[in-house]
1. Quick check: 20.8 is what I get for mean count of other Cβ atoms within 10 Å over residues 80-87, calculated from one of P, Q. Which structure matches?
2. Any idea which of P, Q comes out highest on distance in nm of label points 7 Å out along Cα→Cβ at positions 296 and 328?
3. For which of P, Q does relative contact order in percent (Cα under 8 Å, 6 or more apart), calculated from the coordinates, equal 23?
4. If we compute mean count of other Cβ atoms within 10 Å over residues 48-55 for structures P, Q, which one ends up with the highest value?
5. Rank structures P, Q by mean count of other Cβ atoms within 10 Å over residues 8-15 and report only the one at the top, that is, the highest.
6. Which one of P, Q has FRET efficiency 1/(1 + (r/R0)^6) of positions 224 and 264 (r between Cβ atoms, R0 = 35 Å, to 0.05), as calculated from the coordinates, equal to 0.35?
7. Between P, Q, which one scores greatest on distance in nm of label points 7 Å out along Cα→Cβ at positions 64 and 320?
8. I have 3.1 for distance in nm of label points 7 Å out along Cα→Cβ at positions 184 and 200, calculated from one of the structures P, Q. Which structure is it?
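Where a number appears in this text, it was derived from the coordinates with a stated rule and is not lab data. Since we're looking at a predicted model, the values are computed, not measured. Cβ atoms are built from the backbone, for glycine too; each structure is taken alone.
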Structure P
Amino acid sequence: MRNETDVVVIGAGQAGLSAAYHLRRTGFRNLTGFVVLDHGKRAGGAWQYRWPSLRLGKAHAIHDLPGMALGPADRNRPASDVVSEYFARYERTFDLPVLRPVDVLSVRDEGERLLVESATDAWAARAVINATGTWDRPFWPHYPGQETFGGRQLHTADFQSAEEFRGQHVVVVGGGASGVQLLLEIAEVASGTTWVTRREPEWFDSDFTPEHGRESVAKVDRRVREGLPPESVVSVTGLALTPEVKRGIEAGILDRKPMFSHLTEHGVVWADGTEQHADVILWATGFRAALDHLAPLHLRAPGGGIRMDGTRVVAEPRLQLVGYGPSASTIGANRAGRAAVNEVRKVLDSGAKRLR
């Protein structure tokens, strides 16, 4: 079935809901004015998939969506449940036209409109706000011998509980915040752990100030303006030395080792021949932007990324990317939602003037 609407928002996570809120605020009507397509089975964006043991009190700061605060919440409850309930309440409160589950397969240029296609339906839109995040594209690096390893390999996207690894030796690969958090959790029940990263971790032992935040965002923004792939958050912010992390360092759990050269059936081996037995390898190696559905638009710059000007895609001004590059954080996603709607209004206004 083909539908026509002014704006399609793809994704109903933090960035997508922020964009939908501002579309509603500026007068767009449900379905004919805008629609939100979300492939999740319930509200919550990527938060609904977080591991059950991630309690709200241990999660990174959850920034309020525009117009409605999260409010008091039990910090001992799973963050996935708390955020999913909050997002669902938000959708109801502002009567946002979220359709789910809808898997967007492609976005194509159809002349005057962009055609957003799923397996059963299509939406012809005058503008598209893409807010698909990264959760659907876990990054698995390849190392020699990986296919010969006889133990279990999983990505953080597959993690459920540290109890799965009780009595086993676990190698955690990756220097991001999730890797650190899971390593500390696993170390409580594992027979042993090994932490491996490509680069030395950079710790910061001070409050994350607004100035620090702006500087980090600016670094990522410069890359996407040049058409380069955005860097990971940790590469520009560093890792926070929380009391829990300090205890992990003192206990020798966060004793980082350089990247191994290859894997064997029984473990991992470094270039000097040192070998570590492993029962499990947890690849805490991050995610990439889930943008495969945009491939028909041919947006990639020679540098491998998508050249951006704020939220606007330079090669296709009718398309806005939120939750990408400098707006990949939750607070950045909020701001990007508003900025994207401002850009959309410019696009629609200029189109209306051409028709007059």
Structure Q
Amino acid sequence: MSKVRAVALLSGGLDSSLAVHLLKDQGVEIKALYFYTGFCITEHKRRLGLKREDGQQYVNPAFRAAAQLKVPIEVVDVSEEYFNIVLNPKYGYGKNVNPCIDCRVLMLKKAKEIMEKEEYHFVITGEVLGQRPMSQTRERLKLIEREAGLEGYVVRPLSAKLLPETIPEKLGWISREKLLGIRGRGRNVQINLAKKYGLDYEQPAGGCCYLTDENYAARFKEALVVEGSITREDLVLFSVGRHLRLPSKVKLTVARNEGEVKFLKTFKNRYPHAYRKDGKGTFVLIKGSLPEEEYKLVADIVARYSKREPCQVVLCIGGREIELQGEPLEDHLLESFKIYSKEGVIK
């Protein structure tokens, strides 16, 4: 047959990078696929223009890995479909609000479409048997393959020797002997292999999905309880800023830095909002019908998060601009409005 070709799911983490390396080393021609869901923490920080502690810019880990591995990469935007999955997962959530099984099924279905359209032979993933309790058990891996219509055509190089022989192995396209038998959540074997192969990686766990984050999950669950529903914009905003719930049940999203100020301002034509008049402080989105008796409270919150000093605050509500003097709200009062407490309890 002609050259063996495969598409690989590449998050940029250690496991998916190693998986690509192992099969590229067997002479397989590989095209990497990076799935944009809208929930990658690193990608979100990059878009906000934030910098790391060392002052460096955030870089998309999948792009970095593809460049290092010398494989072409395609961005597959599944964000629209993914929003619906987050709100209504067929197979439920993991520990937080991560629909891991539905997520893998969606990605493999898209990978299958590309594989067939562009005449690749199989799909590669960096999954490790037993690493993730929800989606990487033997039974769940089999279920995901079946749901995606890819039974026998998903090669998992890191755990292949512990899993049933795949069609590419049976047909002699790849050597099973050159694949691995890694199991479990530890990554010492992978870290040592990365050193051996000279592979750099951003972090062992890769994908960095907001949906596995406790703070994000708390905001999601709290909004569902208090408001009764969640919009697509909510799913985006849960990942930004500080979140406060006022006595009236109105919700505030408060920017924490310049990048978040710029980001939240893109929503100002759709939400009431508040800011320090001289532009030196935070920016606050207001969700809900703010009663007049809480105008001053919002102004004080803006002052608290804008250099902790008295200032003139502008509230833009119902097409009107209302100016108030804000006095920094005391921390013990502010604490009572926070949606997610330090103990991890939804208020």
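1. On the way: P: 20.8; Q: 16.4.
Working through the options, I get structure P.
2. That would be structure P.
3. Checking each candidate, the match is P.
4. Top value of mean count of other Cβ atoms within 10 Å over residues 48-55, among P, Q, belongs to structure P.
5. Structure P comes out on top.
6. Values: P: 0.35; Q: 0.95.
Label of the originating structure: P.
7. Details: P: 2.2; Q: 5.0.
Comparing P, Q, the top value of distance in nm of label points 7 Å out along Cα→Cβ at positions 64 and 320 belongs to Q.
8. That value comes from structure Q.
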